[in-house]
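What follows is calculated from the coordinates using simple rules that are stated; it is not laboratory data. A quick note: this is a predicted structure, and the numbers were derived from the prediction, not measured. Cβ atoms are built from the backbone, for glycine too; each structure is taken alone.
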Structure 1
Amino acid sequence: MRAIRIEKTGGPEVLQFVDVDTPRAKPGEILVKHTAIGVNFIDTYHRTGLYPLPLPTGLGGEAAGVVEAIGDGVTRFKVGDRVGYCAGGLGSYAEYMALNAERAVALPAGVSDDIAAASLLKGMTARYLLRKTFPVEPHHTIVVHAAAGGVGQIAVQWAAHLGATVIGVVGSDAKAKIARDLGAQHVINSSSEDIAKRVREITNGQGADVVYDSVGKDTFEATLDSLKPLGMFVSFGNASGPAPMLNPQLLSQKGSLFFTRPTLFTYVRTPALLQETADDLFDVITRGVVKVAPPARYALKDAAQAHRDLEGRKTTGSLVLIP
């Protein structure tokens, strides 16, 4: 089969499109023939070495497709079933993937393969952020950084549906329009406005209950200064680079703030939690509460260009690779 592999860390140029052996489904596993493969910022962290991996390695952890074969002991799926996954291990940048059957979910008829591959990781991330890390209620004011990005677009729609006051932070006027159209009542353009100052103005000096920050280094101080006393700083990404080390005393000085660095894998660590999270996501998608825009499509062999566009912030919404 054809697949993307890296032998060293670095820029997009280290992504190699090569021939490798097609995996086989071991006991407890399913072999999935991919129809669409999700591209996520965490893939760039693996590629650059920010999140180190043993080399050489494949990349990617999200895809949708059809069950091609099942290993001994698998009862949840049969050959021909449509499935998706985003927590089944690395190597989805390939035509096939063998993974533990307990890390896959069945795709409902109302969710296409492209949408599943574009939304599983981002959508389940938005779900745990909004419903588990800081359960959002109608009386809350929340700030969503990268509001026109993959997670941001889903989170803005979902939070607005929950009745919260949503402040979206974006990097351009074009992205500001996207955030507003998705339901953000207030939008801050970080390229021309002071984020924390605008949050204070919007909230009459109070600050936000929670800030969901996937940007990292560039927005760290602004996020701290955007929170009300006892507010929560949810740091869940490093799009601009790793956030600086945090002195706990700073949380005290800023108003007895809470700080957390969650990851999806903790929230879907059992099959039951994974299915519950996916079911919630599929429910809001099929009911039209959350609309996932058709993703930008790249051929698998063009994964390097997809990474360039993602890191260059030339995209909105999601990207998928097509084998």
Structure 2
Amino acid sequence: MDLMSKQRPIIDVIEDKSSSKALKQKLALAQRARQFASEQLYLPDNDSYKHYADLERPYVVWNVVATQAYSIKPKEWCYFIVGCLSYRGVFDKQEAEQLAEQLKTEGMDVSVFGTAAYSTLGYFDDPLLNTMMRHGDASLVGVMFHELAHQTVYVENDTAFNEAFATAVEQEGLRRWFNQVGKPGEYEAYLQKKRYRHEFYSLITTTRKALDKSFNTAEKEADKQRQKEQIYIGFKADYQQWRKASQYPGFDNWMQRDLNNSHLALIATYQELVPTFINMLASVDGDMQKFYEMVKTIGEKDKQARQSVLALYKGIKSPASNVEYVLKETAR
């Protein structure tokens, strides 16, 4: 209610003399991308992202993620309408930190991170937020595509499915957007950043697998703790080696945290199935409408059947004519 009460039509903000030039440029870009989303990507043509709200805070919501000390599976919280999610969203940072402290007293690994946007799944017309304006154009446009994808398909109680699908739509949407309106080299720069991210996530996946194996094989809690500490030392060493080779500083701040299992939980959730959905899109020659129908059909199955169908697409190699649909880092 607070968020909705602060929203204004984008055109009013653009015409407002008190609005900064930078904000006006961002909102004009968002208007073009919003039209592109409906006309070219066939995402919902509603009033979402046609208004703007300044919340006067850096993030719209703070998410709390928690795992058991010797598990990589995130704790779930269940909600009316949306079902169970692998995190708890809190609108007030102090309340989020208090919840995190409470979970820590229960012996859990906990992390808190801010997020720039979220979707109400079409129940309300989500506005653009000041929290979405702080990063580059690709981030702003990509967030809109991602959140509109949630309005298109959403499967209750399956965070991994929902986030991977929305991320695939975001990536493909940005590819098409950059091809149409991007400046020379802009899409290549975006792809390079995605490659770095993929390589970093590969380090996390390796670390998660090592932790999972240790937690399932070590019998004594002391052994699990010792191995856990060694695995994280190894993860940091591997990162330093990768950082030296790549010369990419984008994850330095993240790595400076006091890392625990909760930090690794959602990153894998958001990424592991993305190549599967990219392959699925390629299998229908990039037809977004057919893709959405396929995903909706799969989403209607029970979780076990859904995973079986997704597994069929996991190893598919896209035909040469569709190679552009599969980002290089997800085709490996």
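Where does the value 1.3 come from, among 1, 2, when distance in nm of label points 7 Å out along Cα→Cβ at positions 196 and 220 is the thing being computed?
Label of the originating structure: 1.
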Inset, instruction - Determine which structure produced the value -18500 for helix-only ellipticity at 222 nm (-39500 (n - 2.57) for each DSSP H run of 4 or more, over all residues; to 500), calculated from the coordinates; the candidates are 1, 2. - result: 2
Legend entry - Structure with the greatest value (metric distance in nm of label points 7 Å out along Cα→Cβ at positions 20 and 252, set 1, 2): 1
Legend entry - With distance in nm of label points 7 Å out along Cα→Cβ at positions 4 and 308 derived as 1.3, matching label from 1, 2: 1
Inset, instruction - Consider the structures 1, 2: one of them gives 11.8 for mean count of other Cβ atoms within 10 Å over residues 12-19 as calculated from the coordinates. Say which. - result: 2
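One of 1, 2 was used to calculate Kirkwood radius over Cα pairs in Å, giving 21.3; which?
Computed on structure 2.
Supply the structure label, taken from 1, 2, corresponding to mean count of other Cβ atoms within 10 Å over residues 76-83 with the calculated value 15.0.
Source structure: 1.
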